[in-house]
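Below are structures written as structure tokens.
What follows draws every value from the coordinates through simple rules; no lab data is involved. Since the model is a prediction, treat every value here as computed from it, not as a measurement. Cβ atoms are built from the backbone, for glycine too; each structure is taken alone.
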Structure 1
Amino acid sequence: MAQLYLGGSFKEETKTILITEGSATDIAALESTQQEADTRVMLHAIYSVHNEGVDMVVIHGNDTDIVVICLYYAATILQNLPELWVRTAAETYLPVHQMTKALGPSKCCSLPFSHSLRERDTTSYPFFTCKNTWLNCSYTTDIPELERFGEEGQNSYQITSDLINQARELVIAVYTNKSDAFEDCDLAKLRAYKFLNSRSTMLKLLPPTEDAYLLHLQRAALATTVL
């Protein structure tokens, strides 16, 4: 029997209903205040797996946000789901279940925070820093606090000094390369170094100031919490 779930399209924004042949039923378990479709669709996927015995989920989406979210949940709540796919085009499917195994659970758990630092629909982002650079730097930077953020109860959502320092190290790793003779963990010093050692006059290429970084970190933490 065909089933259709509708959510977020009513005057009551939290409402979700199940439409079957000849009936429409409210589903209390799917009521949500989430306004982002990328996050709300995961609630529907989790419900289908845990309550209806679904063993394969296909999500239609073509942006990085939904891929990152799927990788995170495939490594946590949906780790026993045999197949999770993201359809990015008519004939293109990403095997998220296989990607999760290749990346490993730790890396998948750190992706939401590092991706929020780089860019999310709800955060600003540093200019001219590509996604591959952030991903590669997350492999070489020790960021356990980013991996654990939000995973161990309410207190785990606090922005601790360790979180601030590890996220700063990641930002600095993104803005430096092998040819840079910079080994400090100070954004002000890095800005001066890049300014003095770059031929470009574009100030947008410089890393953020410490104050801008701390504000951006708070936005990234909030965006990660929403997941």
Structure 2
Amino acid sequence: MCGAYSLDKELGDLVRRFNAAALPVAYNRRYNIRPMQAVPVILNVNPGQIALAKWGITPSWDASGKKVLINTRKDGLEKPIFRKSFYERRCLVLADSFYEWSKVDKRRPKRPFRFMLKSGQPFAFAGIWKEQEDVGEPTPHCTIITTEPNAIVQDVHNRMPAILKPEAEAEWLNPDLSPEQALELLQPYTASEMRAYEISTLVNSPAHDGAEVIKPVYTHQRERE
């Protein structure tokens, strides 16, 4: 499960990396992005524009409106609740790292780790989206697709977000891509191109959203590469 991630990049960097026009609204670098916050995405209906979507979809069967789906398993995309979005509403969720928590000692709190590309470049999670009503206005909402972990992630968690290779991003947004072809793009990212390191438990609270969140914590645990 991916429950928090970061996007510590200037807007100009995102425009160049994803070859898309800038956001039509204010943008800030983020270090602790959480569910139901507005996040930068590229929707398949407008692949040349960076837009905002809320991270989390409320299922239609939840009358309370309190249930929020922030992740969708690769092997669950054909379920009725996700199928239409998987077939017709795919998106890129822009990020530069994600966080997972390791429980290695029952006497200690879970230890948070940051996972990122060795290049430090931003990347895109594969996502799906749909419009939902927010205070009477239709607003895009998205979920992040998860897949099997690679060798970097597997010691910390049994799932990882599906990070698309740059050459696969346009394919993922292509409306003519078959479901079978789309599923083939959702492979664990190449472990040799990623790195991970332990960070402070500051990340545990959404109130902390500054650069101090991503500072490494040096313990006996070596950086994972």
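Figure out for me which of the structures 1, 2 the number 1.16 belongs to, where Cα Rg over 2.2 N^0.38 Å was derived from the coordinates. Attributed to the structure labelled 1. Can you tell which of 1, 2 yields 2.1 when distance in nm of label points 7 Å out along Cα→Cβ at positions 193 and 209 is derived from it? Label of the source structure: 1.
Supply the structure label, taken from 1, 2, corresponding to helix-only ellipticity at 222 nm (-39500 (n - 2.57) for each DSSP H run of 4 or more, over all residues; to 500) with the calculated value -3500. Considering all the candidates, the number was obtained from 2. Where does the value 1.5 come from, among 1, 2, when distance in nm of label points 7 Å out along Cα→Cβ at positions 113 and 129 is the thing being computed? Here the read-out was taken from 1.
Once relative contact order in percent (Cα under 8 Å, 6 or more apart) is computed for every structure in 1, 2, the highest value turns out to be that of 2.
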